[in-house]
Structure I
Amino acid sequence: MIIKTEKEYKEYEARAEALMQRGTELGDMDLLPEEEKAEFMQLSEALDEYGSAYHPLPGQMSTLLTDAILTQVKKKGLKQKDAARMIGISSTMFSDLIHGRRSLSFEVARSIHKILGIPADIVLA
C-alpha cells in the first residue's frame with residue numbers, strides 16, 4: 001500500500017482513525033477481526049512512510065531528501081565522508097543528517113543542491 005497524494009493520505013488517515021475508534025469501542029485493538037487488524041497495520045505503515053517523506057517532524061529531514069542524497073552519493077561513486085567534505089560538513093554531521101538526527105541549515109541545503117545536484121524543491125520540501 002503506497003500513498004501517492006495528499007488526498008489519499010487524508011483518506012487513509014480517516015480510515016485508520018475509524019479502525020482505532022472501533023478497536024477502542026471493543027476494548028482493545030486485538031479484538032478487531034484479523035482482516036481489520038491487517039488493514040490497520042498496512043494503513044499505519046503507509047501513513048508513516050508518507051508522513052516521513054512529506055510531513056517530517058520538526059528538526060528531521062524528509063526521507064525524500066535523504067534518499068535523494070544517498071542516491072546521488074552512490075551515483076557519483078562517492079563515499080559518505082567524501083560527500084560530506086564536498087558539502088563542507090563533517091562526516092559525523094553528514095551521518096546525523098541522513099539518519100534524521102540533525103536538521104538542515106540553509107548553507108548546507110544550498111551546498112547539497114549545488115554540489116550533489118538535488119533539485120531545490122526536494123531540498124526545501
Structure II
Amino acid sequence: MTLAEIISLIELDPLVAVDEPDYPIETVCGCDLMSDVLAFSQEKTMLLTGLTNPQVVRTCEMTDIKFIIFVRGKRPTQDTIDLAWEKGINLYLSPLSMFECCGRLYQAGLGSETMRPID
C-alpha cells in the first residue's frame with residue numbers, strides 16, 4: 001500500500017510529513033512497548049502507537065521506521081515533533097483506536113510484522 005492510501009483509510013492528519021504520498025508501506029506494527037518494536041521491526045514498517053514521548057521517535061530512528069501514527073487522537077509533545085523533524089521521521093494523527101486502525105489496514109491487505117523466534 002502507499003502512504004496516500006493509508007492516509008485516506010485511517011483518516012490521518014499530518015504533523016511531520018517528510019516522505020512523498022507514493023511511499024510504499026509493506027507492514028504495520030501496532031505497539032506501545034518500544035522493546036517489542038526494537039525486537040520485531042522490519043523495513044517499510046509503519047508504527048501505530050498511543051505513546052507520544054520522544055522515545056518513540058528515538059526507537060523508530062534505531063529501527064529505520066519512517067512513519068509513526070499516533071492513535072486515539074493523541075498529540076505528541078513539541079519535543080517529539082521537533083525530534084521527528086530533525087530525524088526525518090513522519091508523524092501522523094488518527095482519531096481512530098489502534099484496534100480500528102489495525103483492522104482497517106489488515107482488511108485492505110497490509111501485512112503485519114512477522115515475529116522472529118527468540119534464541
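Nothing in this text is a laboratory measurement; each read-out follows from the coordinates by a stated rule. Predicted, not measured: the structure shown is a model, and the values here were computed from it. Cβ atoms are built from the backbone, for glycine too; each structure is taken alone.
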Output 38, 14, 12 (semi-axes √(5λ) of the Cα gyration tensor in Å, calculated) maps, among I, II, to structure I
Assuming 0.9 is distance in nm of label points 7 Å out along Cα→Cβ at positions 9 and 105 as calculated from a single structure, say which of I, II it is. II
Value 1.25, calculated as Rg/Rh (Cα atoms, Kirkwood Rh), for residues 25-96 alone, assigned to which of I, II: I
Starting from the value 32: which structure in I, II was relative contact order in percent (Cα under 8 Å, 6 or more apart) calculated from? II
Check the numbers for distance in nm of label points 7 Å out along Cα→Cβ at positions 17 and 89 across I, II and tell me which is largest. I
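Computing helix-only ellipticity at 222 nm (-39500 (n - 2.57) for each DSSP H run of 4 or more, over all residues; to 500) gives -10500 for which of I, II?
II
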A value of 0.60 was derived for FRET efficiency 1/(1 + (r/R0)^6) of positions 41 and 73 (r between Cβ atoms, R0 = 35 Å, to 0.05); which structure in I, II was it taken from? I
